[in-house]
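Student: What follows is a set of structures for review.
FYI, it's all coordinate maths here, none of it is from the lab. Only a predicted model underlies this, so the values are computations on that prediction, with no experimental measurement involved. Cβ atoms are built from the backbone, for glycine too; each structure is taken alone.
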Structure P
Amino acid sequence: MRHSSLFIGQTEHKGKGVFTSEAIASENIIEVSPVIVMPSTDRVHLDKTLLHDYIFEWGASKEKCCMALGFIPMYNHSYTSNCEYFMDFDADTIFVKTVRDIEPGEELTINYNGDWNDPTKVWFDVV
């Protein structure tokens, strides 16, 4: 499931990102996507590829990893994101929910640390 107004567009500094063509109210689930779950041993190989930046740790103890499908890998990072993601380990899905009202044309972002406003530095430089 993905909100009908979402689309992939070009950002000024981050390459591609997820945008909306219409307003979306706060606390709305805008995407639910399946994930491909893999053993942590696969992560060793994936970390040597471009997929490194798109892999999520998976499981209550982070004992696995996963590749999310849908638009999930295209959401850019922000320390004060306008969306938050949640992992459902039983259903093997990730869902994204808005944390505030979103304006038409606005980029939708998540905080790669998990919590939408977590200031912990991520592994790459943020523009």
Structure Q
Amino acid sequence: MPREFPRARRVAEQIQRELAELIQLELMDPRLGMVSISGVEVSRDLAYATVYFTVLGKEGQNKDTGKVLNHAAGFLRRRLGQQMITRTVPELRFVHDRSLEKGARLSALIDKAVDGDTCSSVGDKDDD
């Protein structure tokens, strides 16, 4: 069983809260859409953080948003250092979170399978 690292988890949760606020209030790039920080993973040594984001809007906007966020990573890291009470602030890397898209696709497949099963069971009853 892997050992949990509660400090890394607490730092990740704080980074998620702070970044959501910083992106909303301080990044004024017109290429940014409605960005939501869906999760943060911090390495055990607290040196690196992978920040997962989702974007409401067009699908092609994901790459532009990722580029903007990764370009602003230094600024965001500096602002995090001013707000967080830690000795070091992890290096930030932004990655588009595809879990919502995958979940919607799986849900659609399940609905389609259930509808197909319902139609075939109704057809079986008509044959009787």
Structure R
Amino acid sequence: MTATEHAVELVHAAALAAADKLATEILAFDVSEQLAITDAFLLASGANDRQVKAIVDEVEDKLREIGAKPIRREGERDGRWVLIDYGEIVVHVQHTEERQFYALERLWRDCPIIDLPAEVHGPVSGA
């Protein structure tokens, strides 16, 4: 089983929202084979607590615009690692230090990567 088309749509919208707030290291995994509770994880980093909160707000706003509401949210008070659970996808927005320490991408490296829109990674230089 792979992530549903709707889950991938949500991942793309969330990734674009995170990129709008200058998130770094945006990466998505199809975890549907490993977990029964969700189809995909989106990881994004912010340089400081304020940026993490801005990324979270933008992701929630953009996903709300397409009809997605979070089931739960954790970690918002500290602003170091915020998890937003949408059922089909889970968005992890981490402070850069937490991202390096916990290295979620290492934990999920056996899962397929979900391709993200080119705009998420910015313009390609040297083209």
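Student: Comparing mean count of other Cβ atoms within 10 Å over residues 66-73 across structures P, Q, R, which is largest? Can you show the working numbers first?
Tutor: Values: P: 19.9; Q: 17.1; R: 12.4.
Checked P, Q, R; max of mean count of other Cβ atoms within 10 Å over residues 66-73 sits with P.
Student: Suppose helix-only ellipticity at 222 nm (-39500 (n - 2.57) for each DSSP H run of 4 or more, over all residues; to 500) works out to -11000; of P, Q, R, which structure was it derived from?
Tutor: R
Student: Something else now. When P(r) over Cα pairs in 10 Å bins from 0, in percent is calculated, the result is 11, 35, 23, 13, 9, 7, 3, 0; to which of the structures P, Q, R does this value belong? Don't skip to the answer; put the middle values down first.
Tutor: Details: P: 13, 44, 35, 8, 0; Q: 11, 35, 23, 13, 9, 7, 3, 0; R: 14, 48, 33, 5, 0.
The structure behind it is Q.
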